[in-house]
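Peer 1: Below are structures written as structure tokens.
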Structure P
Amino acid sequence: MCNFNKQNEDTKMLIHLFMVKAADNVGGENYLLSLIEAMKKSRPNALMAKSCQIASNNTIIKWNKVVFKDKVDLLDLILLQHKSSENPDFNILNEENTKKRKNIINMVRALSPIEFTVTPQNPNDGGGFNFKVFESIEDDVVKLNPIFITMFFCSGEFIKKALRYKI
């Protein structure tokens, strides 16, 4: 999932367009990349920050609920299973093991109300942007938002490739 070269053209274009628009809304590519670096420095994972926010010199990301380690570990496991997937639209509920499936459903219930808000520290730099954890939640189909995965689980190199991608 976090290998930009293995993504299909539609996904590359979607991530590129969103990242370019996101960068414009927070004051530029460098501001966005510095926020990503600040998020990567947060250990063990930025999602588990008790203050529900991560700040860089110019940008801040906030969310409305603390995410616990078990949910982040489950997300890591799901992404690891689909790491080489060229299809970003994989259904995370495609799990034969009923216990794992139940854990995934509980994670979806816990994470679905979370909304992330990225804003520049200086309001003159832009209006910021919002995103959620899941792209769609239907009866038996739950898809992770590629923007969420990009922001929290992919490397800075992935984001740089997405920003430099030529349509």
Structure Q
Amino acid sequence: MEYKIYILCLLVGSIYLGIMDYRKYEMSNRVLLFLTILSFLYNKKLDISFEEGVLGGSVYILPFLFIYGYISDFYGKECLGFGDIKLLFFFGILLTYKGLGELILYFNCLTITSLLYFLLLLKKYNKDKMIPFGPSIIVSSWLFYFFRDYFL
């Protein structure tokens, strides 16, 4: 029962962040920090070490740090917000790094969810307006968290 309370708090907090990102194009650093600490505590309850959580958070954000740092310079505008990277760090801690195969499956899930999300929003947004990426990250990460055994 105690584990379900952790997951419920993490789920509600991440949904709140997704709604905030969709409406205001920003995420609360306090809520992100709270979710990050809560995911470390959840991992501790599951006997997952702090180092495994940090490794998971670090590995899951690597491609997005590349996009944030280099692709944004190439296009001359921000392609990805740093709040999205912090959100991925939180989900990386929660999912932990279990191998390259699982990481590739996660990024495939994220890509498919993001494409569907962007196609739904294509009519609402024009090329000059920002599209919030946080809701897509949240949906795909929770889908992967709950159904990862079916993917593998």
Structure R
Amino acid sequence: MPIKLEMPLRVKILLLIFSCFFGIPGIFLLLLALKIGHGMTLLMAMIFCLIGWFPLYWFLNKNLIKKRVLKVGVIVETTYVSSQKASSSILGWQPYIVKTKWHDIENNRLYFFKSTWVSGEICHYLKTNMFIPVYIDPLDPKKNYFMDLSPITLKCNKKQ
């Protein structure tokens, strides 16, 4: 099974349906609640909107961060720490998450990074003290970063 850096199409479709199922009625409930001025309806509408639109917001925000740090970020070599299966699965798809660390010598700080979800078992190809490139925003490396696993997945897929 080839290792991919993105989630399967069936999972993307499920998340889109989930967002539409809760988000669109949430907007209608929100408009209704604002029109009639009923507090309980407003609370229910906000919960629906939050449940429906938060996953979409999260994925879009991660994509924007990735584009920004690839364009104007600084690349640092991080050290591989571990890889593990995600705690939950979606439609039978259980992704892996790679964790790395980087010591910022200038500020004497240790930063830990997590990858995006990776399909396939990548942990067999990662070795202790292996260097993995991470693009960071120098102003806020703790929140704004992107771990580039593409060189590793290319090597893994060639071996298979």
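Peer 1: Once Kirkwood radius over Cα pairs in Å, for residues 20-59 alone is calculated for every structure in P, Q, R, which label goes with the largest value? Don't jump to the answer; show the numbers that get you there.
Peer 2: Details: P: 10.5; Q: 11.3; R: 9.8.
Checked P, Q, R; max of Kirkwood radius over Cα pairs in Å, for residues 20-59 alone sits with Q.
Peer 1: Name the one structure among P, Q, R that helix-only ellipticity at 222 nm (-39500 (n - 2.57) for each DSSP H run of 4 or more, over all residues; to 500) of -25000 was derived from.
Peer 2: Answer by label: Q.
FYI, it's all coordinate maths here, none of it is from the lab. Keep in mind that what you see is a predicted model, and the values were worked out from it rather than measured.
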